1. State the single structure among I, II, III that was used to calculate P(r) over Cα pairs in 10 Å bins from 0, in percent, giving 13, 40, 27, 15, 5, 0.
2. As an exercise: relative contact order in percent (Cα under 8 Å, 6 or more apart), calculated from one structure in I, II, III, equals 33. Which structure is it?
Structure I
């Protein structure tokens with residue numbers, strides 16, 4: 001079961017990163033242009049939000065079932081274990097909180113430029129945070 005969750009978490013990460021990258025670029029391009037915020041922009045942001053939350057659920061399941069997660073939390077001297085048991089989960093939860101804040105803030109804005117600005121700032125920060133704590137050595141085994 002743990003192996004299945006780990007593969008789902010790793011595989012779904014590609015989708016999350018791709019959709020989040022597209023949403024962040026869309027937010028930046030919309031902010032720096034004069035185009036109107038369309039329903040397709042909203043759907044793209046929503047899909048990035050949903051996919052990142054699915055990834056969070058898979059990650060939390062993996063965290064509590066894997067020996068590299070919660071079980072190894074006390075071994076902070078080992079940098080690989082510290083990454084998987086503390087840094088990766090903590091920073092990625094923060095990234096998903098930022099994405100969620102961006103989604104929530106955009107709904108309160110009236111102007112298209114302000115909506116794009118929320119996506120540009122918060123989705124880009126979320127993406128950077130996610131990329132900073134991916135355990136690359138485990139991805140490319």
Structure II
């Protein structure tokens with residue numbers, strides 16, 4: 001019985017306000033959509049073959065079809081790894097250091113047309129806890145990635 005109570009506690013904690021979860025998963029989904037769209041424009045037959053493929057397979061195809069650079073591929077792989085942690089580790093909570101590392105990597109991999117990545121990085125560096133960061137500033141990471149794709 002104690003195991004069930006512990007499992008339910010993890011479940012209920014996951015349902016609590018999670019400033020990181022919603023916008024990150026939405027951003028991941030939009031990036032996947034954009035990669036699929038670009039792949040469909042570049043190689044419609046391959047895109048059709050990959051219509052039920054995983055993000056990793058789509059990302060690999062995007063790299064192989066010159067839709068993303070190697071450095072962008074590395075950052076998008078890092079984003080996918082975080083998404084997988086959310087999906088497979090119910091109690092996963094990213095650290096502020098993980099986010100700062102991701103934004104720093106993204107700053108080197110993508111154009112920052114409206115300074116969104118720079119502003120998000122500054123926001124992360126200005127807080128002590130991820131919960132205190134302005135979500136709008138963090139959301140800009142995915143906006144800038146999609147502009148590049």
Structure III
């Protein structure tokens with residue numbers, strides 16, 4: 001069960017790293033902005049219906065593209081977790097049972113919080129990636 005917890009913790013941390021690295025949340029925020037823009041365009045009173053129909057078609061294409069990009073980035077970022085859950089039982093690691101065990105979930109949560117605290121402390125002290133890349 002410990003091996004399964006470590007596999008799940010690693011997969012979850014890899015997923016979170018990919019979500020952060022690829023800016024998945026930023027992509028969904030941009031999708032929300034595009035949706036609000038579409039609503040503002042369609043709510044204009046002085047615009048003609050013909051213009052609104054043309055704008056609605058273009059905005060729908062724009063929204064569809066943004067949603068596909070954001071959803072695709074999220075699906076790709078979740079791939080490590082999906083691989084751990086699908087390949088674990090085939091390799092003899094009970095990842096599905098570990099995912100349902102409350103103690104394993106608590107251990108993964110504690111490990112994630114500890115890692116977040118360490119990353120935050122390193123970023124505050126300046127000993128992170130930026131400090132190593134600094135020419136000074």
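No value in this document is a laboratory result; all are computed from the given coordinates. Being a predicted model, the structure only gives us computed values, none of them experimental.
1. Details: I: 13, 40, 27, 15, 5, 0; II: 11, 38, 31, 16, 5, 0; III: 11, 25, 24, 20, 13, 7, 1.
Answer for the origin of the read-out: I.
2. On the way: I: 33; II: 28; III: 41.
Label of the source structure: I.
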